[in-house]
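Chemist: Structures given as structure tokens follow.
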Structure P
Amino acid sequence: MPPVRVVAVGPGEGSDVGAELWLGDERMADTVVYDGRLHLRIVPRADGRPWLIESAGLTLALERAAREVAGE
């Protein structure tokens, strides 16, 4: 399984997305700040199948996304 990759996008024109999480060549989620806290918004897969994500890799990616959004 490929690692979860984090792409920092930052706030854009009306966008609330701070970072995108990619699994291989598919975007699987976005991070958004809601009510002062970082949240994960899951993007549906194009083929309709459920996501299968290795938990340790997801944890590392979420920690990196939080640092990117915080500007560290």
Structure Q
Amino acid sequence: MNERIKEFDAQSLVKSEGQWVFSKEKFAELVRADEREQCAKICGRLAAKHFEGSYADECAMAIRARGSK
């Protein structure tokens, strides 16, 4: 298991009725957020290297904004 997944696993523990339990929902949200950020970073790199003046930066911002809804 890679280190990032181990981090997500640890962050997915929630207290329920006095016990710590694993939350599949929390884990899934952490993975989705990480995937969004990775995609946004790719857009940012494209904007910086190849597409100056394009919509790549706007795409990165839109991808990141999806997580705030």
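Chemist: I have 1.9 for distance in nm of label points 7 Å out along Cα→Cβ at positions 18 and 58, calculated from one of the structures P, Q. Which structure is it?
Modeler: Traced to structure P.
Chemist: Consider the structures P, Q: one of them gives 15.6 for mean count of other Cβ atoms within 10 Å over residues 2-9 as calculated from the coordinates. Say which.
Modeler: Going through each structure in turn, the value belongs to P.
Chemist: Ok, one more. Quick check on the output: 23 is relative contact order in percent (Cα under 8 Å, 6 or more apart), derived from one of P, Q. Which one produced it?
Modeler: Traced to structure Q.
Chemist: From which structure (P, Q) was helix-only ellipticity at 222 nm (-39500 (n - 2.57) for each DSSP H run of 4 or more, over all residues; to 500) calculated, if the value obtained is -7500?
Modeler: Computing helix-only ellipticity at 222 nm (-39500 (n - 2.57) for each DSSP H run of 4 or more, over all residues; to 500) on every structure in P, Q gives -7500 only for P.
Chemist: Given a computed value of -1.04, -1.26 for log10 I(q)/I(0) by the Debye sum over Cα atoms at q = 0.23, 0.26 Å⁻¹, which structure among P, Q does it belong to?
Modeler: The correct label is P.
FYI, it's all coordinate maths here, none of it is from the lab. Note that this is a predicted model, so its numbers are computed, not measured. Cβ atoms are built from the backbone, for glycine too; each structure is taken alone.
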